[in-house]
Every structure is written in C-alpha cells, then in structure tokens.
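Listed below are the structures to be examined.
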Structure P
Amino acid sequence: MLAVVSLLMLGTCVLALGQQGDAPAHGVPRDPQTDAAFDHFYNMEYDRATREFEKFLAERPNDPFAVNHLMSVILMHDLYETGGMNTGDYSNDSFIGHAPRPTDPKIKVRIKALAQRAEALEERSLKANPNDVDALYCRGVTRAQFAVYTGLIERAWFSALRNAVGARRDHERVLELDPDYLDAKMVVGTHNYVVGNLPWSVKVAAALAGLSGSKQKGLEYLREVARGNGETSSDAKVILSLFLRREHQYDEALGYMKDLAARYPHNHLFPTEVANLLRAAGRIEEAEDMYRKVWQNGREGKYDKLHYELAAWGLGELLRSEKNIVGAAAAYELVNEAPDPDPDIQLKANLAAGQMYDLLKERDLAMKRYETVLAENANSGQADQARRYIKEAYRE
C-alpha cells in the first residue's frame, strides 16, 4: 500500500503552478501580473515571487487562485531549501526512505493556514453552486498541494493519499463539466499514469479502492497539457520528463527539459536534469559537458546563491561510473567550493571524495574527508559509513 500512496503523491510533487502565455479557451483565469510572478518563481527567485503573490492576495483576499499561488511558492521554496527538489530522488522509489531536512515550524503553520483559507473559499463557492468548475479546480489544486505537504514534509503518507485522490476526483469532475478545461488534465493524467504503472497485484488493490488508471492515457493527457499554454503547461513538462525517464524515453524527456532550461535561464535544476537525462541515455560526453556548463554558469553568478553544486555532484557520479577515479574525486571536491552548499549534497560529496582517495591510495586525504563528514553531521548515515572507512579503507 505504501507504494500506492507514495506514487500517487509523487504525481503532485514537482514544482507547482504557472506558465507564461495567453490563456487557453477553457482553463484557469490569467493576468499579466500573475504570469510575471510565475516567471520569477520558475527562475527560482522565490523571495521576489513570494512578495508579488502576497501583494496579489492582499488585493484579492477572497480569490482561491491567489491563495493557492502563494501556498505553491512557499511550499516549493521550502522543499528546495530542505533538499526535497532533487529530481534524481524521484526517478525511482528511493525518496520514500529519504526525508528532506526538517521544515521551520512557522512555515508549516503558514502552509496549513493557507490550505485552510483556500478550502474555505472553495467550499463557500461550491455550496452556492456545486458545479462551479473554477471552485472545483481550485479545491483540487489545494488538495494536491496539501498532498505534497503531508507526504514530503510531514511524511504522513495516508493523509497524502486522501488528498491526492481528492484532487484527482475534483479535476475529473471539472472535466465532466468542461472537457476543454485543459489545466485539470494534469492531475488526472498524472494519476492515470501512476495507477496504470503499478504492479498487477497493487493495481487490483487500487481498483478496489475505486482508483483506476491507464499509463498511456496518463501520458496522453500530460502531453496535451504540455503542448498547451495553460497554467500547468510547465508542470506537465516536468512531470512528463520524470515519467519518461522511468520509461527510458529519453529523447522526448530531453525536449521538454531543454525547453524549460531555455525559458527559465536562472533555474539550475532544469539544465542539471538535462545532464541527468543525457547520462541515463548513455550520452556520456554530452552529459559531462552539460554538468560542467551548469557548474561554470554557477561560478559566474548566473544562479545567484542557489545550490548549483548539484551539478558537481552529478559530474562526480558520472565520472565514478566511468571509472575515472581522479576526475570523480576532483568533481566531488568542487561541492565544497560552492557558496553555502546544500548540507546533504556536501555530506555525500565528502564521503564519496574520501572513497575515491582510498581507491587512489591517498589515505591521508581520505581520512580528512571522512573526518569532515563526522564534523558536519555525526548522526547521519554518511557519518556511519565514514566511521567504518576510518577503521578500514574503502574498497570497491
């Protein structure tokens, strides 16, 4: 059952809402100010985006779209800062056992308050008109975002499942009332893919719970949203890339990620994911070049103070897999050169650097790296491994 919960919640767990362009014939209401704020959001200018969405909400206090937009940027900013936005963690099920770092209790309170505020507005509209498609859509978005919160931050998987299923049902109802409401197809498409991709025995259990799915229908819906210029177009491209990576359909996934990287040049996650996809596709030289390009762009200030050292970590992993031990050690060391590196990435990189030095018979350097791991976080899993390698040198 945990696999069902985690995979259903995963479908709502990549970035949030927003895309520039003209509004589709049917879908979320649009305005230039909101589009501009989302441009900052997708460029990972979170503080600026937050200020702008707070301003919009102050101007439109009874607009559930405005509440959801603010909740979105706060939630995703927190996931980024606590280490929950590495797409590599979601290419398989390893994210289930790897929790992000703890969230500030004040942020938790704010996210919960925004979710309650949005739902109260949505329920009020639906009480007046049960077929209000915008209110149904908004409630689905609120539930989807709260599924991300309860799953990834609170690690409350069954609560995440309830909210994720509620989001799907709300958006299925939207599509019953207005089949051309394109934005609603993202959640429905995501859940169709997830349920359709489950093992047969788990799929039967999901069906007994009233959940059905088709992998192909899910991908088809997501492609429709990605091709459109609705509010969820960019989200659909991110989710499609994640799913296509799991399906080993790398060329199509690369197309979406390259588009996002070009559209949002200050977001280092998109080009880093391009490198990840190139590596997964076996295009090793291109992947190495891309990792190095992202790193260099970060050194030149293109990504401000964001955690672009993720590219150095990816480069180290690539070179290690190619048995380039000297190069891998050098790449892992780059992580320490980044300004204020992500603590989890830094821990992994220092441990890996120590392992590389042990393979190179550079025991003194290896010991320094293991000691650094202990100094950074003596209670981590990496620290447990470092203690073992301090006693006995790492060997493959």
Structure Q
Amino acid sequence: MTLVYRPRRMQFGVFLAPFHRVGENPTLALNRDIELIELLDSLGFDEAWIGEHHSAGWELIADPGLIISAVAPRTQSIRLGTGVTSLPYHHPLMVADRAVQLDHMTRGRAMLGVGPGALSSDAYMMGIKPADQRRRMDESLTAIKALFAQEAPVNMETDWFTLKDARLMLSPYSTPHLEMAAAHIASPAGPTASGKHQIGMISIGASAGGVSNPGGSSSLAQAWLWSEEAADQAGVAKPSREKWRIVIPFHLADSKIDALAQIREGSARYNEDYFQGTLGRASSKEEEDISQIVDRGGAIVGTPDDAINAIEELVESTGGFGGFMGLAHEWASSEHTTRSYELWARYVAPHFQGQLDSVRASRDWVANNLEAINRGPKGGVVAKAFEDAGKVAPDSIASRNTPGRA
C-alpha cells in the first residue's frame, strides 16, 4: 500500500500570471494585481507567485520582481515568488543578483520560480528557437545554483552566455539561499529540472492551456515520478513533496449553483478570447461549459465543502503535495472574487492546516462534560449566571427593557 504524503500545514496561495482581458485599462489592471496580493496577505494566504510575459496582451507583467518590490512593503507575511522567471531570456548572473537583492529587500520572503518560457511569441521576438529553451533553462539553473553556493568563482561558457570568475556581490539573506521552484505544465522539463537541481516544483498541468487540460489532473502523479527519476539519474537526494505545489483555478460561493453562475461568462471569455482566439488552441464543444471542466478536475468551483473534497481527492490521486495555489483569474466580479478568497481562508485553508482540531476538541469536551463541570464546588460560571438570571423578578426585567425607563 502506497503511503500518501500529508503536510502538517499545507501552504495556500495564488499563481498570478495574471490574466486581464484586452480592452481594460492596463494601469488599473496592474493595480488590481497588487491589491489582490494585499488582500491575500490580510487573509493569511501563504504565497503569491507572479508571472513574466512579454506578448499576447493578457498577461501584462513583464518583470515579477517589480511587483514583488512594490507589494513587499505593503504586506506582512505572504511570501512572494517569481512565477516564473523565464531563464532563457536572461543572463544567469543577472537573475541570481536580482533574486538575492529581492531576498534582502523582503527579509527572506522572496522565492525564485523558473521556467523555459511559456509563450512562443516571447521567444520568437528575441530570436530564441523553441528547441533551445529547455536546454538553456538547464544551463542557466546550473549556473545560478553555483552562484548561490558561493563555493568558488563560477566559470562557464555556452552558446548564449559566458561567466568569467563570476560571483555574487551580496550573499543570500536566506540560508542557504532563497527558495526555488521549477514550473511544470505537461512535459518532463519542469519535473526533470526539479529533481536534478533539487528545487521545488509548481505544477500547472491540471489547468494548462486554458481552463481545462484533459488528462492534466491524472498527469500530475506522472510528473512526480519524472522528478524522482531525474534525481536518481543525477545521483542526488529524492525531491520533497513538501516543496511540490499544484495550481488549479477555483471559485467559491455559498452554493455551487451560485458559484457556477458567477463565473460562467467570464471563464468562457477567458478560454475563447485568449487560449483559442489569441494563442490558437483548438476549440472543442466539450469545453464550452465550466461545469464540465469542473467535473474533469480542471477547476474547483462550488462551496468550501466542495473545495475540501476536491483537494482531498487530489491528495489521494497524486500521492500528496505541500502546497495548493489557485490560478488567479477575473472570471467573476470583484465582489464575488473577494468573497471567494474569504471563504477559502475561513473554511478551506484551516481544514488542511491543523487549525480546527483543537477548537472542535475543546467544544466537544465542554459539551460532553457539562454535568461534571457544573457540579464543581461553585458550579460553572455560565451555569451560575443563568441561575442568577432566573431569580430576577419578571417585573424588574420588564422595567429594564421598557423604553424611557431608567
């Protein structure tokens, strides 16, 4: 029987690409991204991962480090990651130096998410061949890990970057360095990087390519096997499931009917306008309705109880993970979106973070021991209060509750 990993305290947060439909004020959209992270911090969410994109009109953030710098002073505890820095687009010394600076500026709350680059249009504008992106990511990661280690000056030469006696000017604030994670969508590239380089993994595969990726949920267990195989081949320790995060969009309301109604139009527009109309993903009639996508595991939509059940099933089907990140979206109104995050923080997160067991146990202990508690030397305080209240003359009570009387 295979053991399922369950963290003592599951991490919750968002993967903020972000997705803003074309036609809206981009300045206000960027402000909303910052305000969302502030809201999540106030609600006790653990993490926010912010994307990097340079084309296609929807995912507006070009430099996640700028968002992290802007939001860090306005938040208290939420951890802030690049989700992700596209390594083939940057010299690895620049990536390492900037990451360490963020590590200091956030007092250890920064994280470095890495990937090969998700949009082919970004790579096209820079003259990068798609076939080279995963190789470049691996080469860059090798260099960045060596720079973070600070064991010796780094010398490395490839066909796209050179390091000559390279070293960090600042030592990392975090020990041994800020946390890192590799993005995984569908291919083995992310899991391989995670296992080989001993960093975390962020799996977006269950909802990649739109609000649904058929087979995405079932592919998550395979992704973990790829990561373990890569670690074995590299001769390093197996990866920790604690550092594995799974990304799926969610929306909660007081009933599943309400939740579906609130996002039906927005999710369809996101799927049709961006993934089909802009990125050219083939359309299918099956994906026209969000309820069908929810049934396939491409999104979690409904009540807090529905979300708890969905995550429990996901834990079982994958073997366990340490973090769940909602794919941030604007499928619903601002009011309904805020309500969704509040419901998640109030009812879903504490279920997986060990915050409810002792509260329930305390309630049950009192309820089950009222006779013994109230039979003490002086009786219970609450019971005594009710007893005293019962001795008050009805006329006296009436006089106190009658308007105009002293």
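Taken together, the values in this text are just the output of simple stated rules run on the coordinates, not laboratory data. Everything numeric in this text was worked out from a predicted model, so none of it was measured.
Given a value of -13000 for helix-only ellipticity at 222 nm (-39500 (n - 2.57) for each DSSP H run of 4 or more, over all residues; to 500), calculated from one of P, Q, which structure does it belong to? Only one of P, Q returns -13000 for helix-only ellipticity at 222 nm (-39500 (n - 2.57) for each DSSP H run of 4 or more, over all residues; to 500), namely Q.
Using mean projected area of the Cα convex hull in nm², single out the structure from P, Q with the greatest value. Comparing P, Q by mean projected area of the Cα convex hull in nm², the maximum is at Q.
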